[in-house]
Structure P
Amino acid sequence: MSAPDVPNPRRWAALALIALAQFMVIMDTSIIGVALPDMQTDLGFSQENLSWVFNAYVIAFGGLLLLGGRLSDLFGAKRMFTAGWVVLGVGSLVAGLAGEVWVELAGRAVQGAGAALIAPSALTLLMMLFGGNPKELTKAFALYGAAAPAGGTAGVFLGGLITEYASWPWVFYINLPVVALTLVLTPSLMPSAPARRGSIDWLGAILATGGLAVVVYSVVRAPEVGWGSAETLLVLAGGLALVLLFLLVQAKKAEPLMPLRILRTPDLGGANLAQLLMAGAWVPMWFFLNLYLQQVLGLGAFASGSALLPMTVAIMVMMITVAPRLIAKFGPKNLIVAGMALLAGGMLWLSFVRADGTFWVDVLPASLVAATGMSLAFIPSLGTAISSARPEEGGLASGIVNTSYQIGSALGLAAMTAVAAAHGSRRIGNASALTDGFSAAFLGAAGIAAAGALLAIVTLRGSSAPADAEAAERETADVA
């Protein structure tokens, strides 16, 4: 749907709600981080299987995002935005009330399904509100983009605060008042779009979600049963077969979940690859950094969450005030490459953490470098991916780019969990062994980010700066 000639007078209030949605769905991937040790004790998770509290969410989120984008295009972004919040609220209640492992994982999966409806519809609503004004669209993307990593990092702080002074179920209950507020405000703030005729590719959704889940399961189990074992190889082959079958179904369907032609859109593939590898490096970093702070440095839940606040501040400042100006001056490709390189540098620095280290020396400087890299790469890769698609495929493009990020999160964490386990992270209580495992995970994440920088050079077209860079900078100067 094209943007109206007369700007929506409530568009900035609507953007605040859209940014809140992005903040919440990403926060829900990270808020459980500090609570994991308590959940492990109460529910009986093993050290290796603890990552499934995260993976159950992101697999449902990433696997169903394409379906969420399709539903948004067919039934209207506003309707799906509302439905997603209802589903997220139900999942949050189940996860908070859980007394057993399987109930907890089921609640997290339902949360992820709700997020899969919210995320693509939120981006579509943003494009409906600001797509006709490039100046305002840049500002909108900056605020929306800042909400994602800020939500991820702030979730760690809030999780620590809640776990320390309440109990771990409240990391899920905190969603409920936000769900209620959003359901009240959405009808008056969000633009409506007429429903469209079309079919829904349910088989494609099942294959995409199942394939991702099976691949992640094979990687998580590999350290325990052996990388070369028949179980690992057969399960991995089964997951890849489901992914291949998904692509074959998409090629044959008249109205597929993901028309493969969209992958031929210039820069779309490269931007999505950047998002995938960025998440594959970033998410393992905060996951293992939080475990390092608690299990090695001995910080409590609140102190551990507070220790990551500087990253949140750095991300917000960089994304809202710095990144748009640098994009205007140097172009998105250069920012993506530089950001991924900085992210790799921060991870490499973190790989030198010590068993007798300190927050000020071993964590703070390196985490700020990583946060700066994330800030520089996130907005231009997101904007490139969304703007590359045709307007009528906005929901699909939103679903694809969010899927890329979530798949990268799940696979990156699964792979780095395996790496950490192979290097000693199973030995709870042994600070030296734990540090070796976490250090190996940080080094692996650095490799993922470095690969992202190199592939961005190859897959993205060169983007020159605008002719009048100063004017472009003035257009983004009042983002805040």
Structure Q
Amino acid sequence: MGLRKLLVGAAAIALAALSSAPVLAQEAAQPVPRSPGLPFKPKGLPDRIVLTAGADPSREMAVAWRTDPRQASAEIQLAPAIDGPSLAFHARTLSGASKAIDSANGPALYHQARLTGLSPDTAYVYRVKGADGWSEWLQFHTAAATFRPFRFLYLGDTQNGILPIGSRVIRQGFQSTAAPALVLHAGDLVAQRDDLDHDDEWGEWTAAGAYNFSIVPQLPATGNHEYVDVTKADGTESRKLGPYWPLQFALPDNGAEPVKGTTYYVDYQGVRFIILDGTAALDLGALEAQTRWLDQTLAASKARWNVVTFHQPIFTCARPQDTEKLKAAWKPVFEARKVDLVLQGHDHCYARLTSEAGKADAARRHKAGQPQGPVYVVSVVGSKMYALNDRALTQPDKVAADTEFYQVIDVDADKLGFAAYTASGKLYDAFTLKRAKDGAKTLVESKESMLAQRVCNGATGPDGAPCLGRAK
């Protein structure tokens, strides 16, 4: 289907470039676990509604949603967010593009629409159509066209126990964070290879975020579990992107050429968010192209702050070895281009690292007010936990095991405030990056009261239950 735009006052909608050919979601012949009660059958009302940001979210957003096949076309209504109930009076019905998928829960259509030509710093409402009716009206707010302080959430792997366990952390993050502007996901949103059926997993993920995912822009990175295993013609094993990723997220088309569907950047009120694909870099030959694109994208950035997100961490807290290929290629770029935060997942533990030489060196440098380079963070949301490696207690500034987290980052003109909270909302780690007039940055540790270090003591976890972390 080709792209076209329909103007609606100051807003327009561009069609997502989706084919109408069906995709098989479940390629493996082996039976896989299913969600109890089979709740994720496509229905006549829209579900799995997810809002994502355009490259310039002051003027563009995008929406993806799912229906049963009776709703053959993508229909969306967009209107200014007035203060009374007459939303439909001001709305215009627009069209998008659709793609079929034959899921384990039944045939479905995913629909996508890109909302362009929006006005900066403006509230809009939208609703999407299914064969049996429209969704509720959902409200979002575009970014300001220039710098303005804001707050965002960063979440590590959801992956396992998505709805029964991980949802609590996601919802606590939204509940305790006043009006987060966006949410950053560091990959492995689902398990995709070893937990539930793929369709169930994506159903659980969208249910875990519920309406929050449809009114706050989501910036997801792929993890290794967003990929599926395939056997090539020569008998060797490889990976390919799973079928749900391009259906569930309508992402900016500005990434590295070989992996434009999984790399992109977004400029939001003075922060450039850069999303990389570590799996494609490590396993599919896309490292060099991403490295060039990363360097060019950072060099062109006019943002006050630069934040990079990907899945496999440069410095690991669980695995025996760091991710050396990514470290060799990307760490020099982060340092040369003065990246501020590097937010990652994959290790199913928490770690914040500010000096490769270790936390003693980091403490000395912070106390002396010495310049701070990129701050590396690893975090986890879901139920799977890994044991800490032999460096975890001496290299990162802060570390935790058997603990679920959400992170809140406050953006200001000359400082970034970072806070990591446990699932029950308790502060565990916090610091501020301060930037002087000459651009030099220093890290100041928070003096707020925080939880004591959470690690396993032998076979006992930090909450008194058996330690869940398994060695990698």
Structure R
Amino acid sequence: MKRFNIVSILLLALIWSGCSVSKDTALPNVVPGLFRNSAPQDSSSVGTMPLKSFISDLTVQNLIDTALVKNYDMQIALKNIDAAEVLFKQSKLGYLPELKLQVAASSSRPSDNSLNGLSLNQFTGSTHIEDYSANLGLVWEADIWGKIRNQKAGALASFLQTEEARKAVQTRLVSNVAQGYYNLLMLDAQLEIAQKNLKLSDSTLRIINLQFDAGQVTSLAIQQAQAQQLVAAQLIPRLEQNVTLQENALSVLIGTLPKSITRESRLDKMALPQNLSVGFPSAMLSRRPDIKSAELALTVANAKVGVAKASLYPSLVITASGGVNSFKASNWFNVPASLFGLVSGGITQPIFQRGQLKSNLELAKIDREKTVIQFRQSVLNAVGEVSDELTKVEKLKAQYSIAEKRAQTLQQASKNASLLFKSGLANYLEVITAQGNLLQSELELASIKTEQLNAVVGLYRSLGGGWN
């Protein structure tokens, strides 16, 4: 009869183990049909391109490869994955029973004037009791309400979150390395422009000095020419400083000590992709690591609600123990006389815990609602980032076209001003003004070209590219 009751309890536990007391909250649909400024017919996306197909410059590729291995943020992200994997493997053992080995030996001497002491002396003729025991104990909790299943699901989602976090670190790292290298090329170009303008100013100043010696101009002309020369001269140490600082920042980013960065390219030789299709927002969500992480966070929150709710319901625990027991050490392992066994099952229903379990459930539900809001916010941010980068790519293209024409016009104007000045058909102010305008226009053109390159990389990252 007892065996029948225990079997019945076990069967009942197996039937109830499929029950669930929690209903998951689905992901909210907050995705627009199209990105702002994108063409309706776009279906492919540059975000799906492999990293080395999108960034073809070998120097940038080598810098990125170094960063993915040596960058400390990347190394920490990998260690987080290892830690989460350990916890996930542990959660998969939740369905298995606990098994413990216990070996114990004890000796007790009751008082001779106590009931135990009198009885012991009367029946055994001894004044003390010895007890030797060795047994295996098993404890198993039936997953009636899905608590263990939810714990396992939450651990799996947390593990996957660490992988998405690694991808997010990688996409940001790829973007930062590429943009840092492009900024370095810009500084090189601007330094070359400043040095060229300084030589031009030196040539103009020599001519003005000759005219001053001939009495054709006043000392004011020399002073203004010197001032223009010093503008270009002042730029050179400032740009050299910025080059060193950018090299240091890029070195730290790739996980090496500050050093000079080898450049095989020039800014004016860097080509921009012509076809930057972005696809649809719904496809972008499946590639963005931060969106995937927010989605997994909702899975974790759902699992925590399930665990909290299951804690309000009865729990069934089956225990079993068996081993050898004896009053004498000499008979300790005398089999079968020393063998013993015990099996029991119990159902525990929480009744009054000062509202702690209900409070835990309400807090878990609130956290789940916060997770839904955070998911909405992450989607909104992602769509906004893509729209921002699309606008930059489009408007910077128009800005570059205008700035390029302006620079070409001013280059010709500077040449003409120098020729006219040498032949006496233009004054020194026209030459100085033309050279100053040319310097600013060429510096601005290099800056806009760099912004274009950075915007393209930003668009690639915002579309979920860079981790594959």
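Miscellaneous remarks
- Looking across P, Q, R, the calculation of distance in nm of label points 7 Å out along Cα→Cβ at positions 103 and 199 that yields 4.1 traces back to P.
- Looking across P, Q, R, the calculation of mean count of other Cβ atoms within 10 Å over residues 71-78 that yields 15.5 traces back to R.
- Label whose coordinates, when relative contact order in percent (Cα under 8 Å, 6 or more apart) is calculated, return 27 (choices P, Q, R): R
- Structures P, Q, R were shown, and helix-only ellipticity at 222 nm (-39500 (n - 2.57) for each DSSP H run of 4 or more, over all residues; to 500) at -4500 was computed from Q.
- Which of P, Q, R leads on Rg/Rh (Cα atoms, Kirkwood Rh), for residues 215-382 alone, largest value: R
Throughout, read-outs are computed from the coordinates displayed, never taken from laboratory work. This is a predicted model, so every value here is computed, not measured. Cβ atoms are built from the backbone, for glycine too; each structure is taken alone.
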